[in-house]
1. Upon calculation of distance in nm of label points 7 Å out along Cα→Cβ at positions 9 and 25 from the atomic coordinates, which of the structures I, II produces 3.8?
2. Which structure, out of I, II, was helix-only ellipticity at 222 nm (-39500 (n - 2.57) for each DSSP H run of 4 or more, over all residues; to 500) calculated from, if the result is -32000?
3. Suppose log10 I(q)/I(0) by the Debye sum over Cα atoms at q = 0.18, 0.21 Å⁻¹ works out to -0.81, -0.89; of I, II, which structure was it derived from?
4. To test your reading of the models, identify which of I, II gives 2.3 for distance in nm of label points 7 Å out along Cα→Cβ at positions 17 and 41 when calculated.
Structure I
Amino acid sequence: MNHITWEAAYCGEGNNCFRIGTDDQGRAYIAVSGAEDRYLTDTREALRALIREIKAGKADHLL
């Protein structure tokens, strides 16, 4: 198992906190803060694409 380096938690209203991490193999991870053992993983480029799409408003209908 690769070592994951987690960033500080990103928290929204109501203490909904997520953490983003990376490893030395080029993978990115997203987890609920406190549950880092249960994560979603993909490539760093996939994470970049997800963030770009969210910033562009393509997930606004979920809010």
Structure II
Amino acid sequence: MAGAVKKSGQFLRDVTKELKRVSWPTRKELIRYTAVVVATVVFMAFFFGIIDLGISSLVRFILG
């Protein structure tokens, strides 16, 4: 049991050490990246919505 506690402590120290090495984005970069992700998601939702509408219309036409 004591070995698990010791390993956990070492793990947390290692995580802290690694997080200090991370190259964090600046506020400007973070905003830019977030805008790119949101724009991509909106575009993909619109694109797949149009595709779904087209396929639904085609199926209704064939069946109906």
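1. Details: I: 2.7; II: 3.8.
The correct label is II.
2. Details: I: -6000; II: -32000.
Label of the originating structure: II.
3. Structure II accounts for this read-out.
4. Working: I: 2.3; II: 3.6.
This value belongs to structure I.
Any read-out appearing in this document is the output of simple, stated calculations on the displayed coordinates, not a laboratory observation. This structure is a prediction, so every number in the text was calculated from the model and none was measured. Cβ atoms are built from the backbone, for glycine too; each structure is taken alone.
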